[in-house]
Structure P
Amino acid sequence: MVTEEQVRESLQGILVPGVKRSLTDMNLVRDIALDEGKVGVTLASSALNEGAQDWLRSKVKDAVGGLNGGTTTEVTFIDVKATEVNEIGSVIAVMSGKGGVGKSLVASLTAVALKRQGYRVGILDADITGPSIPKMLGVRERPVGSNTGIMPVISRSGIEMISFNLILEQEEDAVIWRGPLISKAITQFWEEVVWGKLDYLVVDLPPGTADAPLTVMQTLPVSGVIIVSTPQDLTNMIVKKAVSMARKMDKPILGVVENMSFLYVPEIDKKIELFGRSRGDEMAQAAGAPLLGTLPIDPELARLCDEGNIERYSSDAFASMTANLAGALKMPDAGNSGGR
């Protein structure tokens with residue numbers, strides 16, 4: 001007699017077209033019914049066109065039928081909203097009141113750090129008019145879907161991602177929109193993208209404290225905020241506005257990352273503070289949160305970002321940031337959280 005556990009295990013090996021994650025990881029398996037040699041599998045049709053549904057139906061019948069030669073399998077698809085399919089543990093917003101400080105860089109590195117520790121991770125690029133996440137992760141595929149939702153695109157290491165740049169005809173095209181349209185696009189990324197089961201969703205916010213950040217803070221269940229700054233005193237003044245916004249929106253600040261803290265010149269074994277002395281501790285104190293890391297100006301990191309290979313980056317500064325992030329999140333073991 002085939003058991004429900006055996007059926008679920010067989011479905012774990014079936015990857016959803018265009019996403020490269022299993023039916024169970026995408027949380028598309030809604031019900032399994034067993035009745036005297038018959039197995040009924042109910043799947044959510046969210047973001048699946050007719051071709052994808054037919055392909056999955058065939059694969060499910062083959063997988064479940066292979067458990068027992070006499071098993072008859074019936075596959076049914078039902079309409080389910082993406083918000084009902086999605087199970088996201090924590091939403092982390094990366095923000096700064098100032099542009100050009102490296103929010104997208106820190107958002108990407110945060111996702112990479114979490115992924116390397118075995119967690120299921122996604123990135124929502126909320127910087128609609130200036131998206132750079134796809135470039136750094138080397139992703140150019142267009143997201144697929146149907147009238148019931150959109151599937152995210154997957155990076156080389158398995159990070160789910162959605163960005164408006166992946167929807168444009170040309171990645172250099174400008175998005176000339178007013179605030180309400182930008183806010184609507186962010187809301188759609190949250191409500192209509194089929195993220196499935198994720199431990200962490202990292203949200204890359206645009207600069208400022210206006211419509212887009214406000215939409216994220218009010219619409220998404222943000223678990224915590226990472227503040228990004230640089231050493232300049234002018235930057236710190238503006239970044240503190242983001243700290244103030246997070247507090248007024250009652251969102252906990254997980255920590256501060258200071259980017260471009262220094263340039264290390266190995267030939268003379270010296271750190272050069274190009275933008276003045278580090279103010280990371282000062283900003284962390286103002287935010288009432290730990291300093292997660294001080295990232296240097298690293299030519300190797302810049303090269304990897306330009307090549308779309310940020311997932312390959314490693315350094316002592318990044319390792320320190322990863323360890324401090326784990327402490328700030330008080331992360332359980334990935335095996336106990338269900339992460340993969």
Structure Q
Amino acid sequence: MTTSKKQPKKVYKHLDRVEREEIAILLANGKTQKEIAARLNRDPATISRELKRNATDIYRTRYRGHRAQLKADLRKQATHHKPRLSNKRVRKYVIKNLKKGFTPEQIAGRISIDLKGCNTNHESIYLFIYHERPDLAQHLLRANRKRRNRRSKKGRRGTILHRTMIDKRPAAINERTEVGHWEADTVVSKQSKSVLVVVRERKLQLMFIRKIPRKTAKEMRKAVVGMLRRFDNRFVRSITFDNGLENAEHQKIAALLGVKTYFCNPYHSWEKGGVENGIGLIRRDLPKKTDFSLISNRKIRFIEKKWNNRPRKLLGFLTPLEAKNIALSH
């Protein structure tokens with residue numbers, strides 16, 4: 001009985017730079033694909049596939065060896081690229097919350113709460129955005145935003161009476177160790193006489209927004225009292241304002257709400273950084289030159305709810321509304 005010898009398995013070898021240069025020369029000399037394949041001891045299908053994948057569009061030169069090699073190298077490099085956020089659930093969650101305005105750090109901190117057994121980190125999310133989904137970069141919050149210096153104006157209006165300056169504010173407020181200390185400010189637009197009044201709690205970062213028709217002390221008082229009177233004294237203890245004359249009725253606000261009021265030093269708006277940060281978030285939905293008179297109260301409530309449902313690192317990636325409910329339950 002005769003036994004047939006087992007044929008050795010044919011091992012495919014990719015074309016190298018020398019072979020690609022020779023293909024280019026042979027093509028230039030008018031050789032056919034079969035003739036080139038025979039010269040290189042390759043299968044004709046290999047030559048055909050090479051010309052389809054790595055040909056160029058250069059005038060009068062359909063194939064060049066060095067350009068074909070470059071295309072092949074880039075393709076090989078791409079095959080070794082590990083995709084970011086390969087888990088479909090994680091990827092879908094990240095995209096959804098980026099579009100909501102969450103930062104990569106907030107998403108990474110929150111994902112284990114919302115998706116059990118899933119996790120990622122903010123660096124992977126950034127790499128995913130910039131290398132695979134650059135269209136999502138528009139949803140990132142700006143960092144290190146430059147602020148214009150406020151300039152003094154001639155004929156500046158009078159000061160507010162009976163102010164207690166922020167230097168005398170208790171340490172518990174400065175250190176955010178207890179709930180109930182708020183900051184208030186306004187969002188204005190050159191296109192509108194209507195103004196947005198914003199109040200934000202320092203520890204929980206809970207934010208409320210109310211539109212008023214004019215930037216007056218009376219309208220400011222009505223808006224602030226209207227937003228905060230729903231809470232008792234343990235949840236509304238103090239309010240910090242800036243020195244705008246719309247805050248002139250701070251004593252009436254203090255009496256109606258049973259709170260203490262404090263004022264930032266002139267031109268030191270950063271001393272109430274919580275509400276300033278909140279206004280920056282609002283500006284993402286209502287940019288400068290927005291006519292607030294055209295914005296419905298329903299839209300304003302939607303924006304308010306959106307940012308109060310945004311997880312915060314300071315809160316262990318809970319949302320302000322979640323943190324508020326926990327605080328009120330104690």
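FYI, it's all coordinate maths here, none of it is from the lab. All figures in this text were calculated on a predicted structure; none of them were measured in a lab. Cβ atoms are built from the backbone, for glycine too; each structure is taken alone.
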Comparison of P, Q by Rg/Rh (Cα atoms, Kirkwood Rh) - largest value held by: Q
Supply the structure label, taken from P, Q, corresponding to relative contact order in percent (Cα under 8 Å, 6 or more apart) with the calculated value 19. P
Structures P, Q compared on distance in nm of label points 7 Å out along Cα→Cβ at positions 54 and 254: the greatest is Q
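Given a computed value of -12500 for helix-only ellipticity at 222 nm (-39500 (n - 2.57) for each DSSP H run of 4 or more, over all residues; to 500), which structure among P, Q does it belong to? Don't jump to the answer; show the numbers that get you there.
Numbers: P: -10500; Q: -12500.
This figure was derived from Q.
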